[in-house]
1. Taking mean count of other Cβ atoms within 10 Å over residues 11-18 as the quantity of interest, name the structure among I, II where it is greatest.
2. Here distance in nm of label points 7 Å out along Cα→Cβ at positions 19 and 107 has been calculated and equals 3.4, so which of I, II was it run on?
3. When distance in nm of label points 7 Å out along Cα→Cβ at positions 75 and 99 is calculated for each of the structures I, II, which structure yields the highest value?
4. Have a look at I, II and say which one yields -17500 for helix-only ellipticity at 222 nm (-39500 (n - 2.57) for each DSSP H run of 4 or more, over all residues; to 500), as calculated.
5. Looking at structures I, II, which one was P(r) over Cα pairs in 5 Å bins from 0, in percent calculated from, given that it came out as 2, 11, 20, 25, 22, 11, 5, 3, 1?
Structure I
Amino acid sequence: MNITMLTVKIDRQEPTDLFEQVAAEIRRAIAEGEAKPGERLPPARDLAAVLDVNTNTVLRSLRLLRDEGLLEFRRGRGIHVAGTPEQGAVIARARDLVRFARQQGYRTEELVRIIESVG
């Protein structure tokens with residue numbers, strides 16, 4: 001299995017948190033085709049060593065991207081690119097909609113029916 005090497009840069013002078021900078025750089029790499037769906041990313045500790053940041057900083061970035069639907073964690077097989085930035089944006093909006101619907105008292109099944117009726 002080939003591991004995709006990423007060009008990830010961070011700026012310690014930037015007011016943005018390091019984990020957000022790392023996540024943004026990985027998003028950019030996926031958007032520009034540097035990392036394609038199905039490809040494996042380097043291990044978090046390797047990315048951390050290259051960037052000279054704590055491994056937990058990289059792991060936080062990777063978890064954020066997993067939650068956005070861009071990455072997939074496979075036990076014993078590493079971290080793989082799961083989708084495109086557009087797909088990640090749709091997943092993030094869907095999560096927001098589900099959260100909002102729950103706050104309004106709707107269950108998932110009810111939300112699905114609403115979406116089907118307007119789709």
Structure II
Amino acid sequence: MQPKRLVEAWVDAFNRRDVDTLADFYADDAVNHQVAETPVRGKAAIRQMFVDAFALTEMICEIENIFEDGDWAILEWKDPIGLRGCGFFRIQQGKIRLQRGYWDKLTFLRLHGLTGESAQASP
């Protein structure tokens with residue numbers, strides 16, 4: 001599967017909260033590094049990361065753009081409550097080997113009511 005198509009399928013599984021399908025997109029030794037967090041290493045740990053995240057919040061990924069270059073796909077996304085970010089996916093042999101995501105963690109926490117502050121609070 002081409003990188004762009006794999007990321008489109010990844011977004012579909014993410015929005016369905018389908019952790020098993022999400023995990024299947026990753027190589028056994030993959031790394032998922034959301035830069036606001038510690039890198040998560042290995043398919044099983046990445047699956048658990050999704051289980052934990054979906055238990056904590058409702059998240060929806062709306063595609064704004066997907067770009068493909070060689071074995072890389074770049075996803076520019078937004079969610080309905082106002083967060084935006086981007087993700088870089090290195091795809092090799094049909095599996096995600098590296099995913100790196102950039103988003104504002106404080107805004108995420110505020111929008112989901114996880115800081116004790118309202119989403120309207122100023123930084």
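1. Evaluating mean count of other Cβ atoms within 10 Å over residues 11-18 on every structure, the highest lands on II.
2. I
3. Greatest value across I, II: structure I.
4. Structure I accounts for this read-out.
5. Among I, II, the structure yielding 2, 11, 20, 25, 22, 11, 5, 3, 1 for P(r) over Cα pairs in 5 Å bins from 0, in percent is II.
Bear in mind that the values in this text are calculations on the coordinates, not laboratory data. Please read all numbers here as calculations on a predicted model, not as lab measurements. Cβ atoms are built from the backbone, for glycine too; each structure is taken alone.
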